[in-house]
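**Q** What follows are several structures.
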Structure I
């Protein structure tokens, strides 16, 4: 499939900013972890608003933990990129805009991750958990400032002051296990909220798939229009688009059934 539909990644997934959008900011080659999904762009249905934790800015960038809000395309089509870009924001529309590509981790064992990756992953996941709670369920969050969740809620502020200190501290299994256990306990507490969040992510992807089919097929052109030329058409492969819509509709259906089973409203 020529689409990359995983720019809207799962929370806590490592990414690299690809070269598909030349004017990307953060710069191409930057790496980090997806932290939260904040809805879709008001004017572009194929663009999502997200929060990420950057661990390196640009190729060869120094270790960092920076929380930034940016926008990214949900889908990208390589073969006719110029036409496809017409359904995305033009360069300079947003200060932070780039295409995210998944980086497959050499290990799923969080204890064996490189230390910077562990810090980036934990910071991204903790921010999302705290964000999900909001003000309504504030009492569910630990008050102890020494709790690992509170330490990582502030990691983006503390790390850059003394990177070596944190890179050394979180090398040990015992310290990492304390963080992982705290995260897993909170994830269990917020299971229904996380399920709702996953459903909304898949809804955004399904909506974007339908939108691209609508635009590519010129369904917005009036039947009595004198000029029926579609300047937004980016592929003749309508089966690809139809398959894309069908695939994501099925994923949405599956999570909808899971939400219903767990009495989660979406």
Structure II
């Protein structure tokens, strides 16, 4: 079966499950385009605009049909009867919502905020209901913006996360309670489970000059049916920015660097913290 046939079958499924009319889905799509069953970029864009979804997600068959159902039902219902919109961003959600907010603020800087919400398949009014979010959704945002985002942008998200955790949580009092920097850093990695369930951390070397940490995707992430290899350059830079800023807030000057990145074997990477 060709890619075009797969697409039209998927679109038929969306219409069947959502109950959306052909008039709505194919608004401004010519009869010739529909009859030929060919899918040009222009046709794809028209259909995606009619459904108010991201065209790439539609072509890749990554649409949350419940989101479409709720979105169009909500337009015709009383405010008190609106359907609760379920987004993939809340599935296997182990990342702090603050990470998402910091990402979205970055997209505002590049005037891509509205489109990033479309990519996430969530409406702005539903953001305040989020408690945790899926790291996959954050990685999809990074992938979407990779052509404009810079290394410093990813690190800045990590730095903002560090500010939030250092001042807004009990993490500070639990971790930075020793006079010795080495001990505090060791404690940091021993207690990452308090704020992080996407990665596992293990200290493989520790002396008076440096600490070496091995890290890989947790089983929580690997069991996700929408699993993406998350140890990419974006999340790597984010974690470097987070760790470096957190230690700076505690009064330390350190150098954090990536020593090794293995994208094949469990997405393992090794960080080195020099002090």
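Read the figures in this text as sums done on the coordinates, not as results from a lab. Please read all numbers here as calculations on a predicted model, not as lab measurements. Cβ atoms are built from the backbone, for glycine too; each structure is taken alone.
**Q** If distance in nm of label points 7 Å out along Cα→Cβ at positions 18 and 186 is calculated from each of I, II, which structure is the one that comes out at 3.1?
**A** I
**Q** Given a value of 20 for relative contact order in percent (Cα under 8 Å, 6 or more apart), point me to the structure among I, II it was derived from.
**A** That value comes from structure I.
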